[in-house]
1. Quick check on the output: 21.9 is mean count of other Cβ atoms within 10 Å over residues 52-59, derived from one of 1, 2, 3. Which one produced it?
2. So percent of Cα pairs over 25 Å apart, computed for just one structure, reads 61; which one of 1, 2, 3 is that?
3. Just checking, which of 1, 2, 3 has the largest value of mean count of other Cβ atoms within 10 Å over residues 116-123?
4. With mean count of other Cβ atoms within 10 Å over residues 36-43 coming out at 16.8, pick the structure among 1, 2, 3 it was computed from.
5. To test your reading of the models, identify which of 1, 2, 3 gives 0.15 for FRET efficiency 1/(1 + (r/R0)^6) of positions 60 and 124 (r between Cβ atoms, R0 = 25 Å, to 0.05) when calculated.
6. Output the label of whichever structure in 1, 2, 3 has the greatest value of distance in nm of label points 7 Å out along Cα→Cβ at positions 20 and 292.
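Here, each number is a calculation from the coordinates, and none is a lab measurement. Just so it is clear, the model here is predicted, and its values are computed rather than measured. Cβ atoms are built from the backbone, for glycine too; each structure is taken alone.
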Structure 1
Amino acid sequence: MVLLAAGCGRYDDFTLPRVERAPAPGAYVWQPRPDPVLPRGAAGEWDGVDTLNPSVTRRGDTLFNFYSGYDGRTWHTGLATSTDGLVWSRKGKVLSPSLDWEAGYIAANGSAIEAGGEFLYWYQGGRVPRIGLATSSDGISWRKTPRPVLDPGPRGSWDERGVADPYVIRLGGVFYMFYLGQDRAMRQRLGVARSDNGVEWTRLRSNPILELGEYGSFDENGLGEPAVWHANGLYWMLYTGRDRRENRRMGLASSPDGVRWTRLPAPLIAGSSDWNSKVVCDATVDPVPEGIRVWFGGGNVARPDEQLNGQIGYGILRWQSAP
């Protein structure tokens, strides 16, 4: 892949490819494991305060989990590998803030895919968040693009104060990035952009694609961390919703074209154990024949950003056909 200079000013009207199948009547049923599958690191380690933001991708028979770790001051990206998605082997910290725009604070909270023999990892950086790209042949040694590939939008736009939480899928050779945007009123909503090379992105002109929930709802105070797949004739999105007390739960939305989204009326996934009683967030998905495998972050402290006692859990969404 040729890494070109990134641009931030392109807008267009587009949709994702149509899913060639009539929507099947039914619903997803959530089946979580009770305990974390990747707990926090030991006290004093780079991931000893929070272990969150899993991004799981496959290479052959191995699952690679590029996850975020917080040491109380800085966010880094680490790697863990697994053959079954339940038992993980930590490989250590693989990416840290090193560029000026990352502000020494974060090079994490990213989205990884494997394409053309390389791992591509879009990640969040900076105190005013931007999205960067790093590439690697082995998941250990990385090459960063020198500048962000997605900057905040222009003055007055829905994402002028930050872009974050990338989640990238590839369809027909085209990359689609779902991401969080923040405006000057500090509202956090979701949008989408597309790219032919993963570096130069065109934003959807009609962004955002998902607005805040109604007053009193689980997602009235902010949206983030989308995870997108297609199945049963539709696109589906798990996303994190924040309420006014900073409790976080995950909702589900569906779309015929990846642009026009309809949310389900209630949160689909809430914490069911002591370790994730206040926060459930950060989904990454792996569609398999038996369902949609989901790894997610969880914590028992309600805060907007970090020090959540974060750990990584697992569950599966199974499709239940309507009678």
Structure 2
Amino acid sequence: MPTMRAMVLDRPGTPLVMRERVLPVAGAGELLIEVKACGVCRTDLHVVDGELAHPKLPIVPGHEVVGRIAAIGADLSGFSIGERVGVPWLGATCGSCPYCREGAENLCDAPVFTGYTRDGGYVSHTVADARYCFALGEQGDNAEIAPWLCAGLIGWRSYRMAGEGRTLGLYGFGAAAHILAQVAGWQGRRVFAFTRKGDSAAQDFARSLGAVWAGASDDLPPEPLDAAIIFAPVGALVPAALKAVKKGGRVVCGGIHISDIPSFPYALLWEERHVMSVANLTRADAREFLDIAPKAGVTCEVTRYPLARANVTLSDLRAGRLQGAAVLIP
């Protein structure tokens, strides 16, 4: 039987292991995809490090998948062999719970998540529900588009929830923030970037992408912000961001996991400031972002790694040694 290579997590807190697996078969409504690139997301770290409970084990991580259709399951039309598609974090929803019926499929009661509850993209071939795959066309490099499938999509949802204000703070200038800074600049907004203290390289990177100011995460910006989005998984940034936003300002937590938020005085929240979280994405988010990103001229700064070095990639991300995004190439 044909086989493939996969990086597999057997138990959270342990390294991934390269394994030969039988090539999967596309079932009804599914696509078999030959993976060309898979972005490495901080959510992958949360899965591997055991910060997200109850993954399907063993699991192949990865949910920023760019590939080409190798086989088409039964009962499918509108797809062609060789077509380039993307596979995001949201792998399937039930379609029948109250949230799905109300158009909030990101809050589905029985969701499936790529690289968490079904195998993802740290592999040479993967199977995905065709309803949750997106045509990517032929423009752009596979590796440079891969981060769009989560950093871009979840970032876009966070960005929309931040409102229409003209001054926007981005805490943690990694994969998502470096994409959003470009979209915000294209739309005429002013971006203020917050990085780890002393990380002058990240601050210079933010300025190169149009940020009007860049400083440490505990600094106050030179003017109050309309909104702030927190991508770093650090709960202490919530009160810091509340200090930075003006009356009525919004603080959006864009990650799936964050450390505990420390207590803070009510005065930071008063005057109708808002704190909110973003959960997953909807297919509508994906369609919106995948339409707007090329118009905004979004480009991704990526570091490429071979699939076999997935553990090194995760270590580099964990230690903050990356600028932009990391991408595995099978």
Structure 3
Amino acid sequence: MIEVKNLCVDLGGFQLRDISLEVEAGEYFIILGPTGAGKTVLLESIAGLYPIKEGQIWLRGEDVSGTEPEKRNISIVYQDHVLFPHLSVADNISFGLGLRKYSRQQIKEKIDWLSDLLGIIPLLNRRPDTLSGGEQQKVALARALSVKPELLLLDEPLSALDPETKEWVRKELRRIHDQLRITTIHVTHDFEEAIALGDHIAVIGDGSLKQVGTAEQIFRQPNSEFVARFTIARNILAGQVLDNNKGDSVFRTAGAELVVATDLRGKWHASIRPEDILISTEPLRSSARNSFCGTITGISDKGSTLYLTVTAPPDFVCLVTRRSFEDMRLSEGQMVYITFKASAVHVF
């Protein structure tokens, strides 16, 4: 549906470099990355708001690289909504329809359909400044959808919302997309959004594309140290993969050998997600191939969960629930056992 080919954009102080990706028709595609990575620049370049230095943007099999933004049939929704404060909700929704010379009856039908779809019928006569953040976002979405775009671009649409409203709007985005199947590209730095909404995810950093894949591939099979660190794998080790005298593949790093499931050999990195490491006060009887004894040397309290640093060596960061932490009466300086499967170690 949309294909970005070797895209380069030069804004003077920032550049997008050699970005290539494909988004299928009807897909919900996530662009994920840290602040300043170039996510919004990429989104606005697709919309036609920045001149392209090199590369092409293809939409519906047509090269639109030089096409004016208003002729691309693309709608964009920003995190700050950008609603017209002097217009009612109904007039905000119909603004683009009026510019496109829709008849009064067509505009009424479109407003009725969208307000029912988004559950905002009671809001139609109100002004934007009387609405909550979640309500304003739904009105902005209705306005974007009113012109029946072929591509919907969402720029950090949930970042300004409180956690409860964010979850509610996220569910609404998924429901609306499942119903309408409009091809959508959603920019975010939030992992929960990416996992909950994305069919595929592209990670970008420093203006370049780092990895594209499913949520499972991005979070559990990072292809670089950048992606592993950004997705908070936390346990990232440098070492060498070789065969031991038992015929196992092992990853040798400072102070330890980890049994791994890989055909790679030589110098690589390895990552282990904290949630894949079991912690216990006694050795576990398990089929897992990796087990170490260590000391808790750090505790980071995140409320319902805690991150424990266990020094074996090397240091391993483990994730436990508060219930498990309290049941095991864990504390700093305590000796514990950590266990994880060979398949939990990703070598890259």
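1. Answer for the origin of the read-out: 1.
2. 3
3. Ranking 1, 2, 3 on mean count of other Cβ atoms within 10 Å over residues 116-123, first place is 2.
4. It traces back to 1.
5. It was calculated from structure 3.
6. Going through 1, 2, 3 one by one, distance in nm of label points 7 Å out along Cα→Cβ at positions 20 and 292 is largest in 2.
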